[in-house]
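Where a number appears in this text, it was derived from the coordinates with a stated rule and is not lab data. Small disclaimer: the values here were computed from a predicted structure and weren't measured. Cβ atoms are built from the backbone, for glycine too; each structure is taken alone.
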Structure P
Amino acid sequence: MSSAIQVTSLPDVAERPRDVAIGTFDGVHLGHRRVIGSADTVLTFEPHPVSVLHPGASPKLIMPFSIKRDAIAELGVKELVVIPFDAAFSKRSAEDFCSSVLTETLGARSVSVGENFRFGARARGTPEMLSAHDSFETHVVPLVELDGETVTSSRIRALIAAGEVERAARLLDALFALEGEVVSGDRRGRTLGFRTANVVPDEELVVPGHGVYAAFANGTPAAVNVGVRPTFDTGRGLLVEAHLLDFEGDLYGQTLRIEFVCRLRGERRFESADELVAEMHRDVEAARERCASFSNPPLADAGRSAS
């Protein structure tokens with residue numbers, strides 16, 4: 001399945017009436033999905049505004065732009081309009097954002113935002129300011145709660161970093177996913193009988209806590225190790241190693257998207273390679289069972305090339 005969404009930079013948008021949902025939408029979680037609702041256009045910012053305004057305080061993102069695009073496309077949105085966010089744009093007033101961006105450029109007839117959305121220079125723009133404009137209708141969406149806690153990107157980041165990908169998936173309403181180019185490893189997996197596709201995670205993105213996971217890699221069930229391989233002194237940094245079940249092929253240089261189903265166990269050191277191999281066999285069978293019993297399909301496969 002390919003993403004049918006049109007991605008447009010704000011300066012390049014064509015004139016037409018739009019129903020617009022606005023937000024950073026990192027994670028496209030349950031709250032974001034409520035904001036997006038029936039909007040035909042999503043207006044977002046790239047890069048994340050905090051990375052421009054307060055680089056030292058910038059959070060690790062839940063998803064890169066490519067995954068965010070596909071997740072938004074899955075909601076039936078026709079167009080994703082991207083504001084190239086920089087220091088100059090951050091100085092534009094909230095009033096200018098309403099009149100110039102929303103009304104004149106986008107032709108917004110309705111605007112949907114979360115109740116905590118702020119915009120414009122010094123974040124002076126509020127949902128109340130949007131509601132005061134009579135050129136478009138404004139929908140302010142309350143924060144969403146699930147299992148007694150407010151659904152926020154910060155909470156989801158914390159769950160992922162702790163390895164609690166199943167709980168994160170409940171708040172995301174989708175599997176947590178990461179992607180990256182498959183790179184050459186030390187080829188030890190071949191000698192152990194478990195070939196892996198290796199991805200070095202982007203330092204700007206949140207990564208699941210160290211351990212072994214059941215996952216889908218480009219749609220194929222996989223056992224995935226996240227960590228530094230403590231049984232062997234490789235000197236490597238953090239690595240994501242995916243063993244695709246019943247898969248034969250060369251993935252080097254291709255983009256691998258990994259969607260995490262559940263954590264099977266923590267990362268630990270084994271006394272010998274034989275003990276490690278025995279545990280890896282158990283991990284593979286556990287991953288096979290969990291992926292087979294997973295009831296929801298993986299996310300959109302736009303850009304995938306595992307076959």
Structure Q
Amino acid sequence: MGKMQFGVTLPQIKRTWQDTRAAAEEFDRLGFHSVWFNDHLYGVPMPNIGIMEAWTSLAAVAAVTSKVELGTLVSPIGFRNPALLAKMAATVDQIAGGRVIVGIGGGWFAQEFEGYGFPFPPLRTRLEQLDEAAELMRRMWTEPQVSFAGKHFRTQDVFCEPKPARRPPILIGGGGEKVVLRLAAKHADIWNNLAVDQDKLEHKVKVLHEHCHALGRNPHTLCVSQQTMVVIGTDSADAAAKKQKAAAIYGGHMGPGIAGTPDEIIDTVRRFSALGCSLLIIEFFGRDTREPARLFAEKVMPAFA
């Protein structure tokens with residue numbers, strides 16, 4: 001089993017920038033691998049819920065942290081021209097000193113596309129756009145100038161200067177087995193399994209590896225991440241009470257999640273590791289997510305150091 005790394009989502013919905021900054025600085029101090037924003041323009045599931053925009057927030061977090069990597073789960077290609085997104089990511093990576101991970105996907109929340117006046121084409125078209133975007137962005141980060149003539153996107157001798165401090169890893173998220181997992185095998189450095197598909201991880205990894213072999217890629221060059229809610233308690237009674245409260249609030253929206261005492265969570269994470277997962281992206285349950293994060297960092301993370 002490879003080393004397990006732990007990322008954590010940042011407060012973003014119905015939170016202030018001060019909340020976000022305090023959490024980011026604490027997660028950085030606690031030794032988490034990465035921090036993440038979701039890239040929605042509307043709160044989910046209700047569009048009138050306040051939510052901070054991902055990439056402007058990510059730039060601000062880059063400036064107040066020093067070690068954690070910084071990513072999006074995930075940026076719909078239809079929100080921003082991918083050449084512009086490549087330039088934005090390069091700039092944030094300069095601010096961060098080489099810590100940006102660019103998570104991309106096809107998008108799914110039609111209401112926010114339509115509300116902002118963005119086209120929301122059929123899924124097949126959105127995935128074609130994802131395919132082109134991943135290629136274009138990687139080239140813009142690594143080549144002096146890029147001319148690209150795709151079905152959906154074009155550039156003409158485009159410059160992306162300054163280049164990112166490192167070539168940002170590309171994360172592709174989603175569970176579609178015929179197309180999305182093939183695109184991950186083709187383009188991604190990280191494939192992220194959705195929280196709702198947590199119980200299907202073993203099967204999804206098998207399909208992902210089949211796509212890698214078909215494309216002539218060593219599947220072990222592709223990191224697997226699992227997005228999950230974590231409900232952690234100091235003891236069995238505390239964990240059970242928090243799990244019951246989380247179920248009442250979220251239902252099945254965040255998938256089965258991981259819940260229990262630190263020792264129980266260690267056992268569960270080891271099972272994920274055995275299935276080939278090497279990055280856990282955590283949504284901690286709690287109003288102030290710094291509290292469960294501290295317990296997790298103290299009691300769980302040392303078992304995977």
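Here are the numbers for the structure shown:
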| quantity | calculated |
| --- | --- |
| Source structure (of P, Q) for mean count of other Cβ atoms within 10 Å over residues 101-108, computed value 19.2 | P |
| Which of P, Q yields 33, 60, 7, 0 [P(r) over Cα pairs in 20 Å bins from 0, in percent, calculated] | Q |
| Per distance in nm of label points 7 Å out along Cα→Cβ at positions 5 and 21, the highest-valued of structures P, Q | Q |
| Comparison of P, Q - label where distance in nm of label points 7 Å out along Cα→Cβ at positions 165 and 197 is highest | Q |
| Origin of the derived value -6500 (helix-only ellipticity at 222 nm (-39500 (n - 2.57) for each DSSP H run of 4 or more, over all residues; to 500); candidates P, Q) | P |
| Comparison of P, Q - label where distance in nm of label points 7 Å out along Cα→Cβ at positions 93 and 173 is highest | P |
| With mean count of other Cβ atoms within 10 Å over residues 85-92 derived as 13.1, matching label from P, Q | P |
| Of the structures P, Q, the one that 3.3 was derived from, the read-out being distance in nm of label points 7 Å out along Cα→Cβ at positions 157 and 293 | P |
